[in-house]
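These are the structures in question, set out in turn.
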Structure I
């Protein structure tokens with residue numbers, strides 16, 4: 001079949017003329033400009049459980065196929081032409097967002113092993129500069145990594161973290177030059193010479209140093225991008241790197257870490273429901289790892305070493321919100337010797353634990369809101385850091401120094417910029433260290449933050465946080481943007497966003513739906529939004545949209561919705577179920593081709609996902625996934641305006657998923673609304689890697705929403 005994409009030179013000329021007409025901030029209606037690209041239909045028939053399934057766009061998955069690249073480039077030309085009249089609006093939004101960000105800024109220093117570490121940005125530069133000062137914040141600055149120079153001449157560059165050797169002389173670091181977030185290369189920098197060692201290890205995931213300053217442990221990924229092997233490399237050795245452990249179960253990811261005490265190297269294996277930790281003395285890197293507790297399906301635990309005991313964060317099918325055990329150092333494998341340090345509470349989820357020499361800090365979540373509990377190990381005194389506002393997000397940063405008596409935590413809300421605090425365990429008092437600066441000015445009191453509860457079809461109450469500018473009238477005429485994620489137990493927490501105020505200041509209501517599939521209301525909230533209960537995620541989101549409309553914050557003709565990755569699956573599902581509820585959908589790197597992806601174990605993140613979505617080789621799970629898979633459930637009906645984004649090098653959600661979805665939507669839909677594909681041809685799952693380029697992509701998205709909802713000023 002011949003391609004129908006961009007067949008006519010006359011057609012291209014018309015489009016180019018349209019692109020030059022930017023005097024008005026206006027996207028023409030679909031019937032006022034030439035038709036969008038049309039993808040070839042090349043049917044591929046699949047037979048599953050005795051019935052046939054036809055995929056006309058299966059061919060699009062091969063990015064080495066010149067016709068695929070031709071089609072993607074055609075889509076990008078079309079998108080740029082359609083959005084041509086919003087160039088001035090995009091520029092205005094870009095400048096607004098920049099005005100809310102301190103261009104030249106630095107993080108608050110953190111003390112680790114004799115040095116204060118921090119990073120900073122410089123005006124006009126895309127990437128961060130990582131630095132340290134020895135002994136005092138008044139000492140001369142050492143630049144560890146200037147990512148701007150490292151990224152020079154590269155279309156994409158992701159700096160993915162570093163680890164300092166115990167003697168502070170060597171720094172291992174990870175980077176990626178394709179924009180993929182699932183794989184990286186490892187190099188080691190000599191801080192005395194400033195040069196990299198003659199070493200490069202590809203396809204690594206995590207890495208830590210042993211105490212001998214010459215052995216580094218690292219994990220590598222397989223063909224499906226699953227971290228599965230743990231190796232050790234000894235600097236100067238001519239021997240091949242030692243394979244320490246291989247995780248053979250395809251559901252499990254493997255990563256390596258080091259205890260804060262520096263006593264242990266930890267090999268961690270985990271699926272979404274089960275984990276196992278193996279330990280090795282950091283003083284004996286040539287030794288063998290031993291299991292802390294042999295894995296048991298449904299039991300998930302993590303180990304924090306204290307020099308007098310272990311503390312274990314533990315959950316199983318009964319204690320799903322976790323509890324904390326105190327475990328003897330010598331008899332840790334004997335569970336009968338464990339004692340309860342913090343008991344399980346079905347209403348309180350334990351998020352994280354930080355162990356110091358004399359204190360423990362625990363971040364907990366109750367009724368969707370976080371607080372921090374502290375414990376004095378000598379006196380058994382307890383304290384709590386609580387927050388009075390009705391909607392906020394707080395999280396424990398801890399302290400990397402074992403002997404410390406302070407911890408750090410961060411606080412933010414929809415109208416409160418992110419603020420870093422230090423809490424003194426002895427004095428039980430907090431000190432503000434750094435507040436996010438808004439150079440263009442920002443007054444939190446100009447905005448109203450509320451918490452609403454929507455009622456799902458099964459009667460469950462679903463929380464939602466909203467923010468809008470004071471003075472807004474609840475007359476059902478306001479534009480609104482509703483966001484959520486709703487998968488993997490990741491909570492849809494609320495944060496201050498400098499970008500979102502370009503919508504709010506134009507009269508938008510911004511809402512975050514805390515739907516099932518996340519852990520916003522505890523682990524049961526997650527369990528009730530996965531596997532054979534996944535549709536609760538979608539109906540919860542729809543209930544939140546309907547609540548916004550019922551309470552007259554907005555109306556369907558003014559309502560936009562947005563989600564990315566698994567949140568893009570959410571967008572694709574709800575738009576099939578209730579398309580008339582929305583004016584505009586933003587689906588960022590959306591996971592929408594569920595059946596094809598989950599049946600192909602050669603693709604990244606497939607086998608590991610069986611505990612999240614189900615195994616499609618089992619008919620019950622196959623049928624359930626097929627019943628909501630966005631790509632497979634597109635029908636001949638009305639669809640709202642849609643902007644789908646992707647990354648050509650995306651290793652988590654293949655570029656073909658949004659591409660195929662857009663092609664099938666255009667073929668099936670019965671309306672004249674706009675459907676656009678924006679494909680980043682240089683990067684991956686996270687979009688552009690440079691900070692200014694990321695802002696440009698946000699401005700592009702906001703311009704689409706504003707234009708479609710009629711607020712394009």
Structure II
């Protein structure tokens with residue numbers, strides 16, 4: 001019934017009679033508000049996404065500030081069928097779109113910042129002040145953007161110093177000892193050369209307490225510095241460079257044991273990340289053609305350390321230290337021949353080198369429960385006892401990878417009809433050099449005579465395994481789209497598209513500790529021996545996406561409606577399974593196929609300069625059509641972690657006042673998500689829930705003071721649930737949150 005009521009509201013908005021007048025500058029798809037303060041844009045797409053035959057959501061700067069978005073997780077639910085749960089730490093950037101997603105390893109959604117691609121999803125979650133707009137594109141973008149964009153693409157564009165000069169200040173405080181500050185300055189060095197310097201700092205004291213350690217499990221702090229340069233050395237030449245460095249420190253992992261409802265673990269958990277990125281974009285525009293180059297270098301230095309059992313017991317801890325360098329190069333040529341033909345061609349290459357140290361430390365309770373008890377239950381006459389009450393399973397990895405691709409897109413126009421054909425040939429090679437070590441031992445006792453138990457033997461465990469693996473992938477990624485411009489007094493269209501999506505394969509580095517553990521168990525006559533070649537590698541995931549949609553502009557531009565219906569056939573799907581004989585780990589493997597279908601709609605309505613309405617709704621029905629996890633046949637079960645419904649609605653009213661206060665702005669919004677299943681068997685779930693938010697802002701010339709609140713009704717919900725060593729854990733969603741934000745703008749746009 002909720003879905004029917006929502007659809008009725010959307011239809012009502014869509015059918016608002018046309019009226020004279022112009023749209024508010026804050027309209028969600030307004031070209032002025034969307035493109036203002038942005039320079040080098042639309043390298044591979046039209047500047048206005050509403051002209052593209054694809055499903056997209058544009059969040060402009062006003063809406064970003066109104067919803068207090070500091071990173072891409074704030075866009076969750078605002079875009080229909082787009083969900084980013086906020087759990088774990090800033091390393092966890094799982095994104096689910098239209099029923100597909102990934103908890104670990106390769107993402108299904110790409111991220112570009114000022115056209116520069118970010119290759120590692122573990123570096124997606126960062127704060128970035130002065131965002132001009134965020135674009136969320138749904139559906140496979142593999143033809144133009146390649147690997148790991150089978151679910152869509154996120155584009156972030158920042159303010160340009162050529163379009164805005166002056167200083168900006170932001171300060172925020174709130175519940176949980178929240179403190180955020182940002183300072184930026186935009187300066188013209190010459191009429192054709194501008195620079196921007198942006199810095200920010202954030203601290204959050206947390207709201208969830210680890211009862212054992214007595215401190216907040218979700219506290220964090222971090223900051224960043226960004227230097228952006230825009231240069232026009234010649235009328236046809238544009239040069240843009242952005243250099244960015246960021247630091248993040250978080251306690252991480254506020255996971256509660258469902259048996260008690262408490263967060264209560266004894267070992268320290270944290271996530272630390274240092275990152276750097278520099279992106280250079282050069283664009284030359286000729287007569288009816290342009291040539292662009294995008295070059296980037298990226299670096300990540302991070303450390304994830306966690307109490308992997310999340311209990312006040314000494315089972316085992318995991319540390320994952322990583323150093324990663326990445327280089328990318330994209331060259332794009334665009335042109336047109338007359339009014340009926342446009343083309344785009346490009347070549348892309350990348351190289352990534354990752355060094356990782358990932359030891360698992362077994363402690364006393366883990367040795368007793370996971371090794372000694374199992375071994376002694378099988379052979380009680382000759383029990384064992386481990387000599388060391390703590391030992392390390394060492395895992396070191398060197399993972400070089402590189403890839404290259406060529407792509408092309410042709411667009412033909414005939415009257416109101418438009419046909420687009422695209423193709424991409426994508427090659428990738430992934431390598432793995434590993435070393436697994438263990439240096440420990442155990443004592444075997446002779447207990448055949450209970451009255452005279454004696455030492456039978458001393459058994460050393462000295463393992464030093466090394467090896468090399470590699471995989472190569474070659475994919476052909478076509479896409480075809482037909483669109484029709486509607487005979488209306490606006491730029492409205494309907495479209496049909498078919499495209500292939502692709503998520504690259506790789507290696508399960510997290511499985512090596514289990515491989516090593518099983519080898520030790522095998523020395524004692526238990527467990528099983530894994531074939532490393534079979535257990536640690538997984539192949540690419542592929543999908544075909546079929547979509548029908550439209551962009552409708554009516555009421556003189558006051559009502560903007562986007563609708564889409566889709567069907568996704570996902571093959572060779574990457575799923576998380578329990579391998580036979582494992583005790584603690586999971587692996588990514590190609591064990592299934594799934595089907596996903598659904599619909600989405602979004603509407604914005606700006607009747608005048610005072611009111612603004614936004615609403616979006618997405619429905620997804622994603623199930624496994626073939627899936628055997630080695631324990632049971634789960635065909636027909638819903639795909640876990642991907643929500644069936646997403647919903648967002650917001651209304652803003654601006655009240656002009658006297659000369660002492662320009663206006664007071666009132667905003668109310670609600671976000672809804674669910675149902676979400678937490679396991680492949682569909683035995684645990686989070687029902688649909690809604691979170692109410694709102695704000696009141698006072699604006700005066702260069703200042704804006706805002707009081708805001710989130711989850712104002714105190715809704716109790718879970719954002720994550722999982723099992724570890726047979727126990728179930730969950731992370732509760734944020735309680736009622738509130739804060740005050742001050743923004744000051746000492747500058748003006750050209």
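Work out which structure the value 16.8 belongs to, where mean count of other Cβ atoms within 10 Å over residues 352-359 was derived from one of I, II. Mind dumping the intermediate values first?
Details: I: 20.1; II: 16.8.
Checking each candidate, the match is II.
If distance in nm of label points 7 Å out along Cα→Cβ at positions 248 and 280 is computed to be 1.9, which of I, II is the source?
On the way: I: 1.9; II: 2.8.
Computed on structure I.
When mean count of other Cβ atoms within 10 Å over residues 72-79 is computed for each of I, II, which one produces 19.8?
Values: I: 19.8; II: 22.5.
Matching structure: I.
Rank structures I, II by distance in nm of label points 7 Å out along Cα→Cβ at positions 104 and 120 and report only the one at the top, that is, the highest. Please report the intermediate quantities before stating the final value.
Details: I: 0.9; II: 1.7.
Across I, II, distance in nm of label points 7 Å out along Cα→Cβ at positions 104 and 120 peaks for II.
Moving on. Hey, helix-only ellipticity at 222 nm (-39500 (n - 2.57) for each DSSP H run of 4 or more, over all residues; to 500) derived from one of I, II reads -5500; which structure?
Derived from the structure labelled I.
Given that Cα extents along the principal axes in Å, derived from a single structure, equals 74, 59, 55, which label among I, II identifies that structure? Numbers along the way, then the final one.
Details: I: 74, 59, 55; II: 99, 56, 55.
Structure I accounts for this read-out.
Quick check: 2.4 is what I get for distance in nm of label points 7 Å out along Cα→Cβ at positions 56 and 408, calculated from one of I, II. Which structure matches?
On the way: I: 5.5; II: 2.4.
Of the options listed, only II reproduces it.
Another one. Given a computed value of 15.2, 48 for Rg and Dmax of the Cα atoms in Å, for residues 536-623 alone, which structure among I, II does it belong to? Intermediate values should be presented prior to the final figure.
Values: I: 15.2, 48; II: 20.4, 65.
Structure of origin is I.
Read the figures in this text as sums done on the coordinates, not as results from a lab. In this text the structure is predicted, and so the values were computed from the model without any measurement. Cβ atoms are built from the backbone, for glycine too; each structure is taken alone.
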